[in-house]
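Got some structures for you, see below.
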Structure I
Amino acid sequence: MGEKGVEPGKGANSKKMLVSGIVLLVLLVAAFSFLNRDKEGLKEGTVAIKAGDTKLGSLTIADLQKLPAVKKKMVIHSSQGNTNNDFTCTPMLAVLNSIDPSLTQQYKKIIARGIDNYTSGLDISEVLHPDNVYIAYADYGKPLKTKKGEDGSMLIIICNDEYGQRSTKWLVSLELQ
């Protein structure tokens, strides 16, 4: 005899449906994870510079450290509050020129992307404006932390962006358009 008030076989069917639903959810999560994976092999500590599907170059933090270094004391205003910083960074213009000095004449925009897929846009005129756009790799002399909390990340800072909305943390790519 089945459970009280339940027809014989109904409890087993409910369990089968529940297990089937869980298996279906697991398969969906796996499929979406596969589709959203990083297809380009981007990783923190390296910034890929590309135009469309063409990779123009890439720079590591060690490569940035070979370019002119600038100290930038600034306060970044964000939804998490104000943070005082003393960044060690390289001008974005020097970064682009190290790949190809004609890039700023060929393209009008830059889309910066972090490892978390946060993107922000920059106009080339902002990069050409003196003392404005930098790629930072240290704060108070210590390496910037990756999303996982390890040493070795990069951050775009825009000095003329009062609220820091376009500061791209965990920078991994710059797409020229």
Structure II
Amino acid sequence: MMLQNRTITRPPLSEVEATARWLALLMLAIGLHIFEASLPSLGPWFKPGLANLVTLLALALMGPRAALSLSIGRVIVGSFFIGTLFTPTFVMSMTGALSAAAVMIAAWRWIPGVSLVGISLLGAVAHMLAQFISVEYLFIRQAALFYALPPLLLLSCISGWINGALAGYIAGRLGHEKNSEKN
């Protein structure tokens, strides 16, 4: 049997670095997803949204495709680890995460000059609204459910502002470090 001489093509280093950066963000998002699941809730379906902070960082540092895939990946893997995969909690989490990611990507692309705080606020509101709509449509068919929406939207806006400010700070620091490495 004769062995053929095959040339192994390797991806460029920039692709490997981008994949490693995305995987690091995914692991961070999964860890935050699991951590948030252990926190006491301030209301039904409300958590601080720390994992969405990582989605926002992925959007700012790597672009829309990375942010969307990170959002999906962290909900699936995080739900697997906390034991909620394919449960109503998973449906609510995925609905909120996809809605937040879609709104953040749309704001990133089509609102000129919008800050990460603005993008995060829009994502937080979209996340909460999507969860309420999915719960009302799929599980608790009661319009009275929406009486809880205003205070939870207020909490979402507060956490969205904090997450956006943190993402802006982190992205700025990472951008500063990249620029100092180039010089």
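Odds and ends about this structure:
- Comparison of I, II by Kirkwood radius over Cα pairs in Å - largest value held by: I
- Taking distance in nm of label points 7 Å out along Cα→Cβ at positions 63 and 79 as the criterion, the highest value among I, II goes to I.
- Identity of the structure behind 1.1 (criterion: distance in nm of label points 7 Å out along Cα→Cβ at positions 111 and 167, calculated), options I, II: II
- Of the structures I, II, the one that 21.6 was derived from, the read-out being mean count of other Cβ atoms within 10 Å over residues 127-134: II
- Structure responsible for -26500, with helix-only ellipticity at 222 nm (-39500 (n - 2.57) for each DSSP H run of 4 or more, over all residues; to 500) calculated and labels I, II on offer: II
Laboratory data are not the source of any read-out in this text; all were calculated from the coordinates shown. None of the values given here were measured: they were computed from a predicted structure. Cβ atoms are built from the backbone, for glycine too; each structure is taken alone.
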